[in-house]
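The following blocks contain the structures, represented as structure tokens.
No value in this document is a laboratory result; all are computed from the given coordinates. Worth saying up front: this structure is predicted, and the values here are computed from it rather than measured. Cβ atoms are built from the backbone, for glycine too; each structure is taken alone.
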Structure I
Amino acid sequence: MVKSNIYTVHIKDKNHLYASYMPFVINGGLFIATARPHRFGDEVFVMLNLPEDSETTPVVGHVVWITPEGASGNRPAGIGIRFLELEGKHLRAKIETCLAGMLKSERPTYTM
């Protein structure tokens, strides 16, 4: 795997997780702020730390969203990855449990 497709992501709190999570993506997804160039479909490996979780979760996903530098709404440049099916179900459930009560919020996120 190309080294530029490896990320370590530490989600510090639930607000950051809410802004990064992509529930509209099949299997769930996560926005990663980065200036590294990517293409749709690129495979990305992430070492993910979630709030209130002492474990680091390895995640493999594919790029399904790209926010370029200078995007409207002061959104950070980065990519959104779609979790692979097998690990995605478990990770999606873990994230949605952490975000219980926040998912229906109208607050803007890094992607929408």
Structure II
Amino acid sequence: MDLVLDVTESDGATVLTVRGEVDVYTAPKLREKLVELVAQGRYTIVVDLEAVDFLDSTGLGVLVGGLKRVRSHDGELILVCTHQRILKVFEITGLTKVFTIHDSLGAAVDTSRAS
């Protein structure tokens, strides 16, 4: 399955909607998009994973790299995810302690405004 990435703006936050599978083959596309957004000066990024069917360790690595990149600019990378199979990956790896994860886009955007 292809990876589809859409970028929108919502109340001062950049929203990156991810659809499809994030794996060893598609993760570079996600990495490129995150690097591009930060290069454009977008340091508050909400990554919406609601339409992600699969996320492997390569995808996790890309998200961690994106988080480090925005934090180096005092920014924030916030995730939106409610799918248990995807959340489980974050829980098993301990990344629920690293990422701010919300169950709705609205809650994530609200958090981004507060920071």
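Taking distance in nm of label points 7 Å out along Cα→Cβ at positions 41 and 89 as the criterion, which structure among I, II has the greatest value?
Evaluating distance in nm of label points 7 Å out along Cα→Cβ at positions 41 and 89 on every structure, the highest lands on II.
Upon calculation of volume of the Cα convex hull per residue in Å³, for residues 17-64 alone from the atomic coordinates, which of the structures I, II produces 64?
II
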(request) Work out the source of -5500 here, i.e. which of I, II gives that when helix-only ellipticity at 222 nm (-39500 (n - 2.57) for each DSSP H run of 4 or more, over all residues; to 500) is computed. (result) I
(request) Figure out for me which of the structures I, II the number 16.9 belongs to, where mean count of other Cβ atoms within 10 Å over residues 49-56 was derived from the coordinates. (result) II
(message) Ranked on volume of the Cα convex hull per residue in Å³, which label among I, II comes first with the largest value?
(response) I
(message) Once relative contact order in percent (Cα under 8 Å, 6 or more apart) is calculated for all of I, II, which comes out largest?
(response) I
